[in-house]
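A.B. asks: Multiple structures are listed underneath, in structure tokens.
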Structure P
Amino acid sequence: MSYTELVEAIQHLPFEQKQELHGLISRYLIEERREEILENYQLSIKELESGILTFTDDLSKLREKMTINGD
């Protein structure tokens, strides 16, 4: 089924089924976003442990990093 066919099929659903579908899609999107956040977190932990990711509150060091990464 193509995307266009799917959209047309949804348009012909009763209101209650459209609401149910809306709720399902919202939950699926939330779960996908949670998985993306978890993946980003896990990657940042690996980068921190390997020394790629560093933290500082020294403004001059932050500016230097921004200049290096901004080029």
Structure Q
Amino acid sequence: LEADFYNEETGALLNKYIMRNPKLSSEYVHRAFRLVENILASDLTGVFQVAGVHGGGSPVMETIMMVGTYNIEK
């Protein structure tokens, strides 16, 4: 979890072991992993996969489904 990077006990270890290239900060690597996670395994990804297979429905209903799963408060 992202909070683990800010934890005093685990933060230094996570930053040490997630580093791939000394020219890139561990924060960039972590952000890249989170981006891949969001693209491949988020709730919204599931909606897009269903919408891609569904294909024959109303665009308005697809929008309603996507907006319903989006956290607007963030």
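The numbers here are math on the coordinates, done by the rules we state, and not lab data. Worth saying up front: this structure is predicted, and the values here are computed from it rather than measured.
A.B. asks: Given a computed value of -27500 for helix-only ellipticity at 222 nm (-39500 (n - 2.57) for each DSSP H run of 4 or more, over all residues; to 500), which structure among P, Q does it belong to?
C.D. replies: P
A.B. asks: Can you rank P, Q by mean projected area of the Cα convex hull in nm² and just name the one with the largest value?
C.D. replies: Top value of mean projected area of the Cα convex hull in nm², among P, Q, belongs to structure P.
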